[in-house]
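Laboratory data are not the source of any read-out in this text; all were calculated from the coordinates shown. As the structure is a computational prediction, the values presented were derived from the model and not from experiment. Cβ atoms are built from the backbone, for glycine too; each structure is taken alone.
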Structure I
Amino acid sequence: MTGKDLLSISDLDTEYVYRLIRDAVELKEEGWLNMLRGRTLAIMFEKPSLRTRLSFELAMRQLGGEAIYLSPAEVGLGKREAVADVARVISRYASAIAARTFAHSTLEELAACSSIPVINALSDREHPCQALADLLTIYERKGFDGVTLAYVGDGNNVINSLLLAAALVGLSVRIAAPKGYQVNDEIMKTARRYAQESGSEITLTADPKAAVVEADVVYTDVWISMGEEAIAAEKSQAFIGYVVDEELLALARDDAILMHPLPAHRGQEVTDGVLDGPQSVVFDQAENRLHIQKAVLATLLGGLEMMLPEYP
């Protein structure tokens with residue numbers, strides 16, 4: 001993957017996903033290193049962020065490099081200045097770009113016009129770094145063998161990437177979403193191909209209880225994403241009955257973990273009792289954004305030879 005872009009989980013294969021996880025585990029133990037000294041990451045966001053910005057900046061600093069944040073007002077991506085021109089200018093200054101955009105097509109144009117790696121820090125289509133951090137969290141808690149993940153909620157960018165990543169490593173996934181809010185067909189087609197190769201199963205249902213029963217991991221996310229405020233009332237109505245509460249979580253295995261990428265709309269898609277309960281690992285997920293992004297940056301920028309050749 002060295003020198004290439006990370007726009008989608010589909011840019012990776014099974015071996016690379018496994019190795020990124022193993023590298024993240026090792027980098028998590030090592031702490032601060034100097035492998036990216038002299039390298040600079042340009043962080044360019046069209047949307048606000050807490051975890052993504054913080055984890056990318058700290059990841060770069062903990063690897064010995066530098067990070068520069070470029071705000072929407074400063075760049076005006078595609079408005080004040082053409083996307084292609086922005087990509088070419090940053091390529092002359094920085095070693096890589098982490099971009100958080102409204103449209104996935106903006107990321108694709110940045111990557112096409114840039115001579116340095118471009119990392120998807122969230123788009124309307126995917127959130128690959130979140131999915132990799134989720135896999136790291138599941139691996140630390142459960143391993144991957146025989147694990148079933150139940151996702152209850154909107155077929156959004158988070159589940160798009162998580163479904164692809166889970167299918168690559170052999171996790172079985174059950175998705176509960178109302179009609180009209182399932183994962184898009186193209187993502188599903190790719191995920192089913194991965195699942196066929198890895199031996200996992202993908203199940204779609206409109207019934208949250210059917211998805212969660214005996215699951216090892218229960219995952220949910222916000223129903224209304226940034227930019228969807230105009231249809232908030234419509235979506236909230238469609239998702240009545242999809243709240244992950246104590247009663248729903250009780251259907252999963254006794255040792256099941258509860259995951260949410262944050263920020264959470266407490267009392268909407270998840271209750272306080274579940275989010276703050278003993279089965280919740282949401283803050284482990286948040287921390288693992290730092291460690292998986294260290295692995296991604298080190299690999300893309302050539303600061304890291306794959307440390308462990310074997311699968312976990």
Structure II
Amino acid sequence: MPWRSLSLDDLDLLRRALRVRNPEVSELSLINLFIWQDFDRPELAQIDDFLLLRLNPPNEPPYVLEPLGPEPSLAFLLDILGRNGRFSRLPENFLSLFSGSEVIIRENRDQFDYLYLREEMADLRGKKFDGKRNLIRRFQSLCPDYRFQIIDRSWKKEALNFFFSWASQKGSTENFSPLSLQDQARALNLAFDLWEILDLTGAALTCRGEIKGFIIASRLNEKTAVVHFLYADLDSSGSSQTLLWEACRQLLVSFPLINLEQDLGLPGLRKAKLSYHPCRLIAKYDVYPSGGFAF
């Protein structure tokens with residue numbers, strides 16, 4: 001199969017295919033495919049009317065994402081599966097295409113995306129959000145003159161400096177598993193370098209000229225923004241809640257839905273994302289050949 005490394009020359013081709021697909025899973029975010037390329041080592045293949053994407057991360061065997069193009073036949077899917085060993089991060093509605101075949105299908109809970117109603121995140125009404133509102137009020141009392149500022153690629157140095165400060169607050173790179181500090185730093189660096197090309201948007205939370213956090217997001221589909229990065233000062237209580245609240249009120253207002261991506265199986269991250277009461281978890285599945293080795 002003619003796999004080749006993904007490059008910026010493929011940007012327009014992929015952008016057109018993704019606009020047609022209107023994907024739900026964050027792995028098919030155009031931005032994620034490019035900014036995590038040093039980690040995922042994405043490859044592209046064109047077969048007839050289909051675009052295929054294969055990711056080769058260091059922490060798991062290679063896998064193919066859902067094909068982009070017309071609805072594939074079962075024979076086509078089984079051929080790709082037989083040649084490559086695994087589809088992964090498949091949305092639930094894709095599984096019906098394997099009906100009648102003897103493939104192995106496994107739920108991949110650690111990769112589920114968290115989907116939220118932006119208006120609910122902006123309003124934070126009701127008892128279930130009492131804790132979030134209290135934390136925001138605490139931050140407002142600590143920084144009554146805080147600013148929520150739209151950022152662009154010129155903020156690269158400040159953002160990276162803040163990221164390394166945040167990482168130092170964490171105290172150990174083990175907190176980044178399976179993504180290392182260096183992996184995240186490289187992805188952030190690429191995000192700023194490709195800011196305009198990838199049509200990224202972002203904002204920073206500042207207090208008396210000092211950055212307290214930043215958020216970077218993009219369009220996933222016509223209704224959904226996906227948040228790629230959100231880092232907030234761990235010593236400023238309520239900073240992360242304020243940052244996300246303001247982003248939903250000011251930065252992402254053209255999207256009714258917000259995707260906060262996966263929790264990667266990290267208990268703390270899972271607890272934090274569930275605490276915002278997602279309207280839906282976007283389930284994802286792995287598919288293996290029947291009788292083959294399921295990694």
Structure III
Amino acid sequence: MAAPLSGKHVAVLMGGLSSEREVSLSSGRACSAALERLGAKVTQVDAGRDVAQVLAGLRPDVAFNILHGGWGEDGRLQGVLDILEIPYTHSGVLASALAMDKAKAKAVMAAAGVQVPGGGLFDRFEAAREHVMAPPYVVKPNAEGSSVGVFLVFEGANSPPQELASPGWTFGDQVMVEPYVAGKELAVAVMGDKALAVTEIVPRTGFYDYEAKYGEGGSSHVCPAPIPEAARERALRMAEQAHAALGCRGLTRSDFRYDDIKDLLVLLEVNTQPGMTPTSLAPEQAAHLGMGFDQLVQWIVEDASWPR
């Protein structure tokens with residue numbers, strides 16, 4: 001019996017130029033190994049500025065886009081794939097661009113009835129000069145992922161994060177400032193149009209920053225999350241609503257904060273190309289429902305299309 005993806009040439013787009021390069025390389029290696037087990041011919045492409053020429057020369061059957069952040073997840077690379085008429089995975093141009101822009105994504109999700117935090121966009125120098133809202137609040141780049149460049153300003157803080165005014169700041173001149181929602185960090189993966197499960201992420205450091213996400217032992221995952229059934233159902237439905245409102249395709253992951261004392265659930269953002277190692281959140285949720293890592297990778301490839 002032939003392997004499920006026997007004869008299919010899959011280009012795994014990984015690495016890239018963003019601050020999330022190392023995470024993407026890890027996801028890309030895991031997906032490449034799974035694709036080889038499934039019988040596919042795999043070409044790993046460390047996506048650089050010549051990616052259009054590389055793909056035009058390769059002409060793969062499918063581009064498995066596992067880039068994170070920057071131009072790999074924000075619609076620009078998806079536009080290249082559209083022009084080349086190469087079937088690709090995950091979301092298309094519009095959904096990718098929308099989801100990466102936190103302010104615009106929040107507006108679209110709120111209009112669809114999804115509960116999102118308040119706050120708004122501010123000039124980074126203004127946000128470094130004085131508190132633009134009463135602490136506690138969170139400051140984050142408007143178009144980055146993986147908790148890169150995120151600051152939690154606690155109640156009683158004398159001044160805002162001075163890093164925002166640093167000459168070394170590379171995350172754009174506008175930052176998103178949101179009220180801090182106390183409680184649990186939750187995640188929900190959506191596959192196609194169906195939410196999978198709710199996971200609680202318990203950071204060892206007390207804050208789910210980059211190190212907590214990707215450092216060895218930085219956090220633990222509890223699936224299913226120990227929350228009331230009504231809150232669980234609400235999270236599942238909100239993730240599906242957000243996925244649909246943004247026009248997402250394939251696999252996404254929505255990140256939430258849940259204040260269990262106030263029973264307040266807010267959706268922070270939608271990741272259109274979530275991490276894809278066997279211990280990443282989306283594959284863990286698929287495994288919880290009986291779908292192994294290789295099966296999930298196969299589904300993602302079979303879901304690929306052009307145009308998206």
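Matching task: 12.4 is the computed value of mean count of other Cβ atoms within 10 Å over residues 125-132. Pick the structure from I, II, III. This value belongs to structure II. Which structure, out of I, II, III, was log10 I(q)/I(0) by the Debye sum over Cα atoms at q = 0.11, 0.16, 0.21 Å⁻¹, for residues 93-220 alone derived from, given a value of -0.41, -0.79, -1.19? For log10 I(q)/I(0) by the Debye sum over Cα atoms at q = 0.11, 0.16, 0.21 Å⁻¹, for residues 93-220 alone, the value -0.41, -0.79, -1.19 is produced by structure I. One of I, II, III was used to compute distance in nm of label points 7 Å out along Cα→Cβ at positions 5 and 277, and the result was 1.9. Which label is that? Going through each structure in turn, the value belongs to III.
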